[in-house]
Structure P
């Protein structure tokens, strides 16, 4: 029986390192143990990622991390055509439609995405439909599109620091109210805005993480956390796989239990992408209401019956 036990353990361990063959199926994945996981690109197409691949230090250095950030401004005066804001170039701001008297929303994509990925116009248009805002889309695609997730993830803190420094410069140069700043990041982008908020000494009034990336980020002090803003929230849709399941914010929402499969999804990569869609819908309609949970198990089972709080939306004074 001892031999059988050893054999069973070996089979269980080897399954954590076996290469999965069904695109998008992460049912094999064990957080902190599995080597491979499927992750979606900006179009939702699954790509197999080796989580133990060494960081490409040369590529990381050549991408210059956050120095390659691009800041695309959209307002009601230019809802579809971006105006490029350049740090330390005051003319790029004064010649744009940026208005320091208006609330500012910042949107940050994740790995294998870019400024034109569908989530960005989806959320941008939702914001502009309900309010007169400065909407800034951060494009960090030069690093985010590195084929190695490990390399892109390693650059996230620097990308976020550059974003934070850009916002400090922008507000000092052209005006802005930290209490009226809302940072929104998806997947790795959630940790980008987390670092940006901390670079700005936690002054952003609101920070929203959309299914914050899980692999390599569980227990990571550089992940999104409550020090990133005055009010920090996360919407978890693929907890335990592509997203973090643990509560890391002032308010953590777990729609449909916070895990795969989300309604209409059969694979984890689809559930991960539900977070931006749910958030954009909440901005337009503010119709999602969460109930406070006594513990994570209640959240997973959707049996919470505590106080209510709206999930998502564009309200700047929201607190939980």
Structure Q
């Protein structure tokens, strides 16, 4: 309708923060308070059957709130940020067109940025990539890195591993533009509000350890065994997920269950630290204490303050 383009746009709401901080619950409670629907922005929760190890919100915990982009992929498929951006923006448009609030929930920083920020993806060229991979295999990484330093010194200084150097050269070959020119700016694609959950790091460390033990008690090993039977190892993204990679080694006899639990706890804590660093770097986030008894009312207040007054 023509009049809708004149109406002020409601901001997309994003609930962000480290793993284990309570994002899923806040997302549901905000949706209930604001007549909203949730869009998943956790890259591993796209996968069907990866439920226990990703702490995927259960149907009961969703309290009747529709959730989008959950369980959309098989474990053999590879998640793509570009595909997510397209699907997520389509979901936002659909939710807003029905007069509801779109609430993005997840800790995958790049996926959140792809949904909210002006960020373009340069596409791929499988033939060119294969050529670069073969060159890397036969001559080593050094000549490719030297070429990248000449073409795109910013990316060369930033990228270390072969896969990313190859990707930067592929993008340059494909577009004629340096890979660094595609880096996201902190500029929203449409009005948005990010609510971050402020955590006590020591308490989070403890919570994450308990959470991993709880996942094992809930049947993580059996979940991994079932997914292994349908191709988990073939999935580049899914097979490397925290807990899943470790318990695949348990199934192979290469690691004890106790060692897998300890390794998963350490890796999960490291991941949470990286998430905190990522989100802390974004000055646009409104932070609220994860244990504040007024968490939901304060989050609703922040949303209302950021929303245009209805005429």
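Comparing mean projected area of the Cα convex hull in nm², for residues 59-138 alone across structures P, Q, which is largest? Show your work: numbers first, answer last.
Working: P: 5.7; Q: 7.9.
Biggest value here belongs to Q.
Taking mean projected area of the Cα convex hull in nm², for residues 131-218 alone as the criterion, which structure among P, Q has the greatest value? Could the numbers behind the result be given before it?
Details: P: 6.0; Q: 10.7.
By mean projected area of the Cα convex hull in nm², for residues 131-218 alone, the leading structure of P, Q is Q.
Could you tell me which structure in P, Q was used to calculate distance in nm of label points 7 Å out along Cα→Cβ at positions 107 and 299 as 2.5? Write down the numbers at each step before the final one.
Numbers: P: 2.5; Q: 1.5.
Of the structures listed, the value fits P.
When helix-only ellipticity at 222 nm (-39500 (n - 2.57) for each DSSP H run of 4 or more, over all residues; to 500) is calculated, the result is -15500; to which of the structures P, Q does this value belong? Mind showing how you got there, number by number?
Numbers: P: -10000; Q: -15500.
Considering all the candidates, the number was obtained from Q.
Can you spot which of P, Q the value 14.1, 48 was calculated from, given it is Rg and Dmax of the Cα atoms in Å, for residues 171-290 alone? Write out the running numbers ahead of the final one.
Details: P: 14.1, 48; Q: 19.0, 52.
Structure of origin is P.
3.2 is what came out when distance in nm of label points 7 Å out along Cα→Cβ at positions 35 and 51 was calculated for one structure; which of P, Q is it? Can you show the working numbers first?
Details: P: 1.3; Q: 3.2.
Value 3.2 for distance in nm of label points 7 Å out along Cα→Cβ at positions 35 and 51 corresponds to Q out of P, Q.
Out of P, Q, which has the highest value for relative contact order in percent (Cα under 8 Å, 6 or more apart)?
Numbers: P: 15; Q: 28.
Once relative contact order in percent (Cα under 8 Å, 6 or more apart) is worked out for each structure, Q has the highest.
From which structure (P, Q) was log10 I(q)/I(0) by the Debye sum over Cα atoms at q = 0.07, 0.13, 0.14 Å⁻¹ calculated, if the value obtained is -0.32, -1.07, -1.20?
Values: P: -0.27, -0.89, -1.03; Q: -0.32, -1.07, -1.20.
Derived from the structure labelled Q.
P, Q: which one has FRET efficiency 1/(1 + (r/R0)^6) of positions 19 and 179 (r between Cβ atoms, R0 = 35 Å, to 0.05), as calculated, at 0.75? Provide the component values of the computation, followed by the final result.
Details: P: 0.10; Q: 0.75.
Among P, Q, the structure yielding 0.75 for FRET efficiency 1/(1 + (r/R0)^6) of positions 19 and 179 (r between Cβ atoms, R0 = 35 Å, to 0.05) is Q.
Only the coordinates and a few stated rules stand behind these numbers; no lab work does. All figures in this text were calculated on a predicted structure; none of them were measured in a lab. Cβ atoms are built from the backbone, for glycine too; each structure is taken alone.
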